[in-house]
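Structures incoming, each one as structure tokens.
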Structure I
Amino acid sequence: MKGNPTWPVRNADGTPFQSGRDSEPSPLAFIEYSDDQTNSLRALGNINAELNITDNLTFKTVVGFDRSISSRKNAFSRDLIAGPAIGGKGRLYTTDIQTQSNLWENYFTYTKTFGQVDFTGLLGYSYQQFQNAGARNAYAKFTTSDLDLMVNNTATAGVSSIVNSYNTTDELQSYFGRVNFSISNKYLLTATLRADGSTRFGGDNKYGYFPSAAFKWRLKEESFCPDLFSDLGLRLGYGSTGNQEIGYNRYQSRLRTGDSGINNEGNAFTGGVGSVAFENPNLKWETTTQINVGLDWAFWKGRLSGSIDWYKKNTSDMLVQVFSAQPAANDFVWDNLDADVENTGVEIAANLVAVDKDKFDWRILGNVAFNQNNVNTFSSFLNTGRIHGQGLSEAYAQRIAAGQPLFAYFLREFEGYDANGIAVYGGEGDKQVFLDKSPLPKVTWGFTNQFQFGNLDLSIFFTGQAGHYIYNNTANALFTAGALASGRNVTTDVPTNGESRNNAPDVSTRFLEKGDFIRLQDMTLGYNLPLKSKYVSSLRLFASAQNLLLISDYTGLDPEVNVNKQINGIPSLGIDYNAYPRPRTISIGANVSF
């Protein structure tokens, strides 16, 4: 994107042209002077047995495993000009990873009818083990430029170093129970309780307790329900779930070796051992609680049906990595954020059988969701959304704070350029301010049309989002007048937008863009061949395409983007920085049943 488009592709001798500038390496040289190979082997399976103890009571046990071994070799020839670490030396990284998860699940199920009451009860136990091991090595100062030799013979490297290695085991133990009642086929009730214990938490906090309950009233079965409805039901629900997705052993004080590897001069170095984190024995499960009210309906013998739901979801005790003000004995501690993140919204779905004939069938399915997000009861703030680019060290675009949506943009307000082409900012003394613009979509929707013409079928699925904004870090880092002054390629608007080449590309609303889009996500055309065979029961030919059409005013490559721009482990959302766009994929195949 930033290379000079007038540079030649190859030199006279056929080798890839390289400008000699590390900041604009040749894409063709990267292809020809690098080799990246990954080999993976995965095995997974399960076996289960079920015992009918009585006519009403059964016991089932399930044992499963999932194991994978992966090896990657990533080599860069010394002929590649891409920084002092590679040019003239060459570089090879080898990575070996082994993962294994084991599952053992047991549960009793009891079913019984008591008059007009149908009862089902379940009581179970589950154990899961997650093992992860890996090692990464680096090699440099190769005596050859041959990538095959580099990858297959590390003896051609003059220097080697173990960069990193790890071996961890996490366990999850769960007890759970569920009861279901159906009374006169009018009133449906379900209730669940889970007790989940995780080795990622210590002390008395290993276990989290997560109840849920739901009730449905089938109004259609009541005498007062109008005949207009072919189905009508009211739903109420409440439930809580837990999150333990943090790294291994985050509640104890830990020792870690410092960075090891090979420096730009091609020499190996090894860091010392030191304490890196404060202990937190009070670390506990992150919890999300939700209440839901819904209405299911149908008319015209089910030809038109749908649902409408209102929900309120609260997430508390969010797991975050909190860094200490330096100097401190340790860098950080994992903690539960003393804040409550609230999501409130409405979801609407509708299905219509527009045509129902023997030779032609047309069905329309649609859904739309409206969501509002807010951070409550947080007495501090956290910065995130790191912005990369020359002159943008320590710059950020988002802040988590009370009274704002999660990942709220915190930016200077760009108002144009002065007579000298220097940016002018509004707000409070050119300071960063919160904006009424969020990376979280206010509206998401999907729309599907399904057609059946005899043996021919066609499905067309559109999706979209609206009401959110994207921070274009790519434009902030690459497409400014200052970048043009440095001899880099820019977009066509930059030379004439009035910006001085001396202007600093500060983080601001200048690079904030609407993220609204409509995407033709999927289109599938299929044909069921009429067969008269005793060997093949059905044969369907199909052609499928994804991402055929995109409608958006976003100037980047793709508005559906989220690059990880975290700061100190605090996640971000809606920031685009050199993200690879979604591909357009076309598949042709057949489904055969025997």
Structure II
Amino acid sequence: MLNKYPLWKNLLVAAVMLLGLFYALPNVFGQDPAVVVSGVRGAGVDEALRKRIEESLSKAGVPPKAMEMKEGRLLVRFASTTDQQKAQHVIAKALDENHSYALTMAANVPEWLQAMGGRPMNLGLDLRGGIHVLIDVDMDTALRDKLEAYTGDIRATLRKHKIRYLTVKAGKLGIDVKFKDAATRDKAQDVLAEEFRNLGVEAKEREGAFFVHLTLPPSEIRATKKFALQQNITTIRNRVNALGVAEPLVQQQGERRIVVELPGVQDPTQVKNILGATATLEYRLVDTEHDALEAQRTGRIPPGSRLYKVRGDGRPILLKKRVIVTGNQITDAASGFDQRTGSPMVSVSLDSKGARRMRNVTTENVGKPMAVVFKETRVVGRDAQGRPIKRQVEEVISVANILEPFGRRFQTTGLDSPQEAHELALLLRAGALAAPIDIVEERTIGPSLGADNIRQGLISVIIGFVAVVIFMVVYYRVFGLFADAALLANLVLIVAILSLLQATLTMPGIAGIVLTVGMAVDANVLIYERIREELRVGSTPQAAIHAGYEKAFSTIMDANITTLIAAVVLFSIGSGPVKGFAVTLAIGIVTSMFTAIVGTRALVNLVYGGKRIKSLAI
């Protein structure tokens, strides 16, 4: 019999729509502006902390809508974003260094719905407010640091083979090793070429001096830049997580840039201070064989040593060039106070390689002094082109004798304040940046602007939907109602899939939904015009319906596949906003094909299928 679906197909359509309604339902309940309080370094959130925060909010005149303790966190809900903004400062003062807070939007989804996997869509930065930061990674410094790392190994290799050298210097273009004569230079060239096969090694003569010049090959340069970018992404992500930001976005853009989006954050100064900080530590042995004051006065630095200044009094000190461990080998750090002196300190834990090296060095040098070098890159100004002028500050914050061998865990003192100890511990836990960064773009979007964007987006969807509904009913009558029902189902399925995938909805994503609203009825227009053609050539109503759906299918498929290909290309090569548009467009194409072809056919069959009819309301 023409135009009758089997039972299983009707049940399939009904099941899809019921599932769609279920997963779209959480978005109906709305969201509350909220502040999430959580513990760091293993600290928990207890009832005493909840009461302290509640009392602080009450004194400040910012009453919370509700306070919930779950999953080891405290969720404080507020009636408006204004209350949320006021409350964050109050809560920040009520917390100690073992707790952090983050602004978020808390869904009002019932517990039973959450238990069954129902969650609302995530909202993008442009819809909920926050900070957008575009970061540029200094690749020149990354390459220079890579070359600098080779200098210590080159010195050790030459000493191992008892080859005397004058200097080993790393520059922007490579490493120059200077020798007193050509014979020594040639011998060193053979040894270095054998030991460092991944580097380019060649002999050179300049101004009567003999050099071996080592360079990074193109493959090594690419690998170094890629590592620097990936390491910085990981480090920045760890720092953002340490800040306690809810649902942050940290992703690569191009070959040397990183996009950071922090929903709910409204303090750009704090973000820039944490993201751009390059503070780290180095542990070095003190050179006790030479006089630091004499080296500073004459300018003659002993080979294998470097001259530093001690923080506070500024006195000179000579340290060995060979680094024992660096911040890259620190796996954990926590701030606190030294039990003996009461001064701020950072408790440090090393990885296996760093612990082994620290154990070996301290075992061999018991009774000798070891220094802690604090390194930080600071922006001191801007040049004529507006580019940042950076200066690296290196100062010794602590010198202590090695009383006994130690390895994985130890303490670092000499810090100026508990705040500095807390920030240094945060940076060390997050890891050191592989290369300095520069914030080249920064946008702060207020929560009120995000609310305006949501309102305008909803209005655009509603206007587009109503306009299409009216047109389809006027032009296609009853069949227009079928198309409108399919269009409504299509919107429900789009929202359900975005919620199910926990995709982030942005303003470009709303634009994709608006475009889908207009495109979704294209398939029905093609089908209905085919049905009209069949009726004009004398086909019966049932035969016209069957032929309309059958003959329009290939055209509909071709049109949607080409649009889907465009969406895939946009997603693969586009940046964040373009990706948001591409995601909703792709989802809308797939769901519209289901609702326009399968859904409307089910409604047409339900009304007209298997009946003797003389005309169609089309």
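When relative contact order in percent (Cα under 8 Å, 6 or more apart) is computed across structures I, II, the figure 8 traces back to I. Here distance in nm of label points 7 Å out along Cα→Cβ at positions 188 and 564 was derived from just one of the structures I, II, and that gives 4.0; the source is I.
Using Kirkwood radius over Cα pairs in Å, for residues 36-283 alone as the calculated read-out, with 23.6 as its value, let me know the right label among I, II.
On the way: I: 23.6; II: 22.6.
The correct label is I.
Thinking of I, II, which structure, once helix-only ellipticity at 222 nm (-39500 (n - 2.57) for each DSSP H run of 4 or more, over all residues; to 500) is computed, gives back -16500? Before the final figure, lay out the partial values.
On the way: I: -1000; II: -16500.
Matching structure: II.
For the structures shown (I, II), volume of the Cα convex hull per residue in Å³ is largest in I.
Computed over structures I, II, distance in nm of label points 7 Å out along Cα→Cβ at positions 68 and 476 reaches its largest value in II.
Out of I, II, which has the highest value for distance in nm of label points 7 Å out along Cα→Cβ at positions 172 and 300? If you can, show how the numbers build up before the last one.
Working: I: 4.4; II: 3.3.
Greatest value across I, II: structure I.
The numbers here are math on the coordinates, done by the rules we state, and not lab data. Since the structure is predicted, the reported quantities are computational estimates derived from the model, not experimental observations. Cβ atoms are built from the backbone, for glycine too; each structure is taken alone.
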